[in-house]
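Below you'll find the structures, each written out as C-alpha cells.
Read-outs: derived from the displayed coordinates by stated rules, not from any lab. Note that the structure is predicted; figures quoted are calculated from it, not measured. Cβ atoms are built from the backbone, for glycine too; each structure is taken alone.
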Structure P
Amino acid sequence: MDPGTGGCPAVVPKTGTCPEVVGDSALLDPHDATDIPQKIVAVINKENIRQTLRKKGLKRAATFTWDKTVRLTLDALVGVVNNHRKPRG
C-alpha cells in the first residue's frame, strides 16, 4: 500500500494478492514478457497514465484504514472463538 498512499503509480502483477491490494491500478500479466516492459515504459513516458494511476492508487489506499483493520480482525477472532465453543459431534 505504500505506493498508493504516497501517490506513486505502481506496476504490479495481476496475480497473488496484488489485485486485492491495488484494485485495477496498473495490473500486468507476469507471464507475458512483453507486457511487463510495456507497462513500465507507459507509466514512465505518459503523464496521463501516471496521473490516472496516481488517482486510482490514492482512492484505493483510502479504503484501507486502521479502524477497518481492527473491525475485520476482531470479527475474525470472535468467529474463531464462537466456532471453537460449538459442540463437536
Structure Q
Amino acid sequence: MKKRELVYREIVRQMNKKEPSAFDKLARSLPWLLRYPLWRAAESARRITEESGARRLIFVVANHFEPAWNGTREGLGVDAQLARLED
C-alpha cells in the first residue's frame, strides 16, 4: 500500500471511533485524580517550611468605564455615549 492510502485509512479509523463512556474517562483519569490531593498538600507544606528568597506581592488596580451602561438592558445610545466620553 502507498503511504497516502495508509494515512487515509488511519484518518478514517480515527473518525469512526466511538466516544469513550464516562466510566472509561474516569478510569483513565483516576490515577492522577487520586494522587493530586496528596501532591498538592506536599507542595503546600514544602512552600511553608522551605526557606526561600524574597517574596513578591503584585497588586493590580484596574479602572473600567462603560459609557453605554445605564442600569438597563438596552443601554444608552451612541450620542449619549459620546457625550459621556467628552465629560
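Among candidates P, Q, the computation of log10 I(q)/I(0) by the Debye sum over Cα atoms at q = 0.19 Å⁻¹ that gave -1.02 used structure Q. For the read-out Rg/Rh (Cα atoms, Kirkwood Rh), for residues 21-60 alone, a value of 0.99 was computed from one structure; give its label from P, Q. Of the options listed, only P reproduces it. Comparing distance in nm of label points 7 Å out along Cα→Cβ at positions 37 and 53 across structures P, Q, the highest figure comes from Q. 0.90 is what came out when FRET efficiency 1/(1 + (r/R0)^6) of positions 13 and 45 (r between Cβ atoms, R0 = 30 Å, to 0.05) was calculated for one structure; which of P, Q is it? It must be structure P, since only it matches.
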